[in-house]
Structure 1
Amino acid sequence: MSDPRQGVALVELDRRECEELLASSDVGRLAVVVDGRPHIIPVNYATPGDGVIVFRTARDSVLTEASLQDVAFEVDHLDAATRSGWSIEVRGFGRDIGDAIDDESVRLRQLPLITWAPGERQEWFEVRPTNVTGRRITPG
């Protein structure tokens, strides 16, 4: 029996390709710490580039209680039939930009960001990257 992993390539992606793949999706997972415990929450997001992630949530969301000092964000695309796909991770820090009046925060709140979850999503946040990495796996 042959090893199905034979000929499989796992390639590190450069920053440009990571940013292009981030821009190609609108759902990712945000990893935060709440009350000293890790939480991973799916969010709809937008990105203006440079690895920056913008998302919004409800006022009573776990994200409004989370520490955003050190966060991770992940987005991927997987194809089980071909055993191929890619994954991008953004590590950085977040901040509430909902009431911020600086030009950058105002600009970020203008991004087209449609949320799937029902109800009001008035709390805006950004994640500023300290590190952006990605990998692609392709079959042999």
Structure 2
Amino acid sequence: MFVLPRLTLDTNILVSSLITEGTPPDLLYRAWKDERFFLVTSKEQLAELTRVFAYPKLRPYVKPIEAKELLAGLEAHAIVVGDLPIVHYSPDPADNLILATSIKGQATFLVTGDKKDLLSLKEIDGVSIITARAALEILDTTPFGSE
């Protein structure tokens, strides 16, 4: 049986996926929609996305209908975890929320563009922390094992 990896996409990746077509975040979002991996999120991340999409500075870049579609898709088709563990791996509480989501959802990879706080961690509790470009390379070149 073919086993798909579990990925958590950081909020910055999900937002970026709606800003510019053809970028690694956009291609990764499309790969999820094409069912090439399981996406792990949490109620807390969905709430964060809702707040971020409401920022006035994003209005010129993200169409409200696309933001609503992304949120509805996550709620309907992603693995939405709750009861997150409390973690303190990053000085940024939002980063700890994403880390906790990845850990609780047993993600294979946490995909982020946060070089300072998240990518520098490399791996936490069995979750590898990688860039969107690296995630695409893995999806394109690595056959995932069977169980």
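Where a number appears in this text, it was derived from the coordinates with a stated rule and is not lab data. As the structure is a prediction and not an experimental result, all values here were calculated from the model. Cβ atoms are built from the backbone, for glycine too; each structure is taken alone.
So the values come out like this:
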quantity: If helix-only ellipticity at 222 nm (-39500 (n - 2.57) for each DSSP H run of 4 or more, over all residues; to 500) is computed and equals -3000, the structure in 1, 2; calculated: 1
quantity: Label whose coordinates, when P(r) over Cα pairs in 5 Å bins from 0, in percent, for residues 17-96 alone is calculated, return 3, 13, 20, 24, 21, 14, 5, 0 (choices 1, 2); calculated: 2
quantity: Structure from which 44, 33, 28 was derived, Cα extents along the principal axes in Å, options 1, 2; calculated: 2
quantity: For 1.6 (distance in nm of label points 7 Å out along Cα→Cβ at positions 41 and 81, calculated) the corresponding structure among 1, 2; calculated: 2
quantity: Structure with the greatest value (metric FRET efficiency 1/(1 + (r/R0)^6) of positions 9 and 129 (r between Cβ atoms, R0 = 30 Å, to 0.05), set 1, 2); calculated: 2
